[in-house]
1. Tell me which structure, out of 1, 2, gives 16.5 once mean count of other Cβ atoms within 10 Å over residues 16-23 is calculated.
2. 31 is what came out when relative contact order in percent (Cα under 8 Å, 6 or more apart) was calculated for one structure; which of 1, 2 is it?
3. Who wins on distance in nm of label points 7 Å out along Cα→Cβ at positions 48 and 64 among 1, 2, i.e. which is largest?
4. Suppose you compute Cα extents along the principal axes in Å for every structure in 1, 2: which one lands on 85, 22, 19?
5. Among 1, 2, considering only mean count of other Cβ atoms within 10 Å over residues 24-31, which has the greatest calculated value?
Structure 1
Amino acid sequence: MENLQFISIFLELVVGIIAILAAFKGKKYMFGLAFTFFVYVVYDFSKIYLFNMGGILPVLFFLSTVSALWSVWNIYKQN
């Protein structure tokens with residue numbers, strides 16, 4: 001089961017990297033999705049390795065939700 005968790009983290013990282021690449025190709029709204037998935041990676045690692053991040057995780061999740069909302073709104077507007 002632990003392997004599945006690390007595979008999931010790796011895939012979150014890949015999604016974030018692909019979103020960054022898309023953002024640099026002119027789709028600036030993809031930075032929001034990249035940020036969201038990088039926050040997922042940080043969160044997952046903090047849970048696995050028991051990092052004490054204090055009150056920063058709720059703030060990161062709020063910011064990642066806002067950035068994901070901004071990204072999908074811009075995707076919606078383009079279609």
Structure 2
Amino acid sequence: MRKPLLIPENLIRDAQLYAPSRDPLDAVCYCLADYPRVVAEARQMRSRLSQLDTEALHLDQRLEALQSACRSILDL
């Protein structure tokens with residue numbers, strides 16, 4: 001036996017904006033089915049952002065060393 005869920009109207013409207021279908025049930029089902037993919041992509045982006053932060057830190061350190069070397073050359 002199926003029991004209908006009471007979903008707030010604002011969530012149905014949001015699902016209809018996100019999903020390709022405007023039918024309330026199809027839109028909500030699409031969002032629920034697509035949720036794991038969205039979460040996985042968000043985790044990948046967070047991981048890549050952390051990697052970019054690390055790369056930027058290493059670049060800043062190399063730039064500092066290069067500037068220090070240039071200053072030493074100019075002091076000669």
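Read-outs throughout are calculated quantities, based only on the coordinates presented, and are distinct from any laboratory measurement. These numbers were taken from a predicted model, which means no experiment stands behind them. Cβ atoms are built from the backbone, for glycine too; each structure is taken alone.
1. It must be structure 1, since only it matches.
2. Going label by label, the one that fits is 1.
3. Checked 1, 2; max of distance in nm of label points 7 Å out along Cα→Cβ at positions 48 and 64 sits with 2.
4. This figure was derived from 2.
5. Looking at the calculated values, the largest one is 2.
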